[in-house]
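What follows is calculated from the coordinates using simple rules that are stated; it is not laboratory data. Just so it is clear, the structure is predicted and the values come from calculations on it, not from any experiment. Cβ atoms are built from the backbone, for glycine too; each structure is taken alone.
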Structure P
Amino acid sequence: MSDSVVRLDKWLQVARVFKTRSKATHACTLSRVKVNGATAKPHRRLALEDQVEIEFGDWTRVLVVKELRDRPLPKAEAQRVFEDLSPPRPQLDEFEKLLRRLPAQRDKGTGRPSKKQRRELEQLRKNLL
């Protein structure tokens, strides 16, 4: 079913850019989504041929609205609601992957690290860089 107006957050979920509508709304409120070059709020109404830019860290996805839908589609059909003009996603080298990972995992409920543990963590961080 095609509608004349669709909210941005609904369309982003239907196009399967975000898994849930709440994640799409969150990205809009953090100003990571632009429509036709302007920052867009989640309730923004989309029109055909609007250009939607979504920032994913160091990669920006550029989509052109081809169909206005507010009901979920099967995954195979979801790509027909947009035209993808995005550049290829940049590949991270191994060192950047290590830097993006959390430096230390602590079990829940163990509290803050002791002074000795903090020193060890700092030493580990210095050795990585």
Structure Q
Amino acid sequence: MNPYLKSLPLILAGVLLNAFAQIAMKKAVSAVGMEWSFGPLLRLFLHPWMLTCLSCYAVSVVLWAAAMNLVAVNFAYPFLALGFVAGALMSKAFLGETIPPLRWLALFIIVTGVGLQAFTAPSHATLPRPEMPAK
């Protein structure tokens, strides 16, 4: 299978987890507050939503590392821009935030740009062939 196609589920899952981590962080900070002293910070970092946030980040890093094993950074990295789209949609769904019309246009432009760059992946025919072990 083409490694670029194989990397897409890893990349997209990582982006979605990263966006959901932002939602979980917002829920934790909204529930506990944000103060710069040991006790309140400990309560914040032990809050279930913050633990969810940190877990999502950790898993997204592992998925990203797996994707980096398959493809060039300059192919994968632009997909992180989809985090803006995922974050906006998740904030609307989970936090009830509104998305103004101009932001919808901006999100459409982002998706268009990421889609265009995704087509720059080399075709299966142009991928380097693995070397055969010497006999």
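A few comments on the model shown:
- Looking across P, Q, the calculation of helix-only ellipticity at 222 nm (-39500 (n - 2.57) for each DSSP H run of 4 or more, over all residues; to 500) that yields -24000 traces back to Q.
- With distance in nm of label points 7 Å out along Cα→Cβ at positions 39 and 63 derived as 3.9, matching label from P, Q: Q
- When Cα Rg over 2.2 N^0.38 Å is computed for each of P, Q, the one that comes out at 1.44 is P.
- For 0.30 (FRET efficiency 1/(1 + (r/R0)^6) of positions 31 and 95 (r between Cβ atoms, R0 = 25 Å, to 0.05), calculated) the corresponding structure among P, Q: P
- Per relative contact order in percent (Cα under 8 Å, 6 or more apart), the highest-valued of structures P, Q: Q
- With Cα Rg over 2.2 N^0.38 Å, for residues 7-46 alone derived as 1.55, matching label from P, Q: Q
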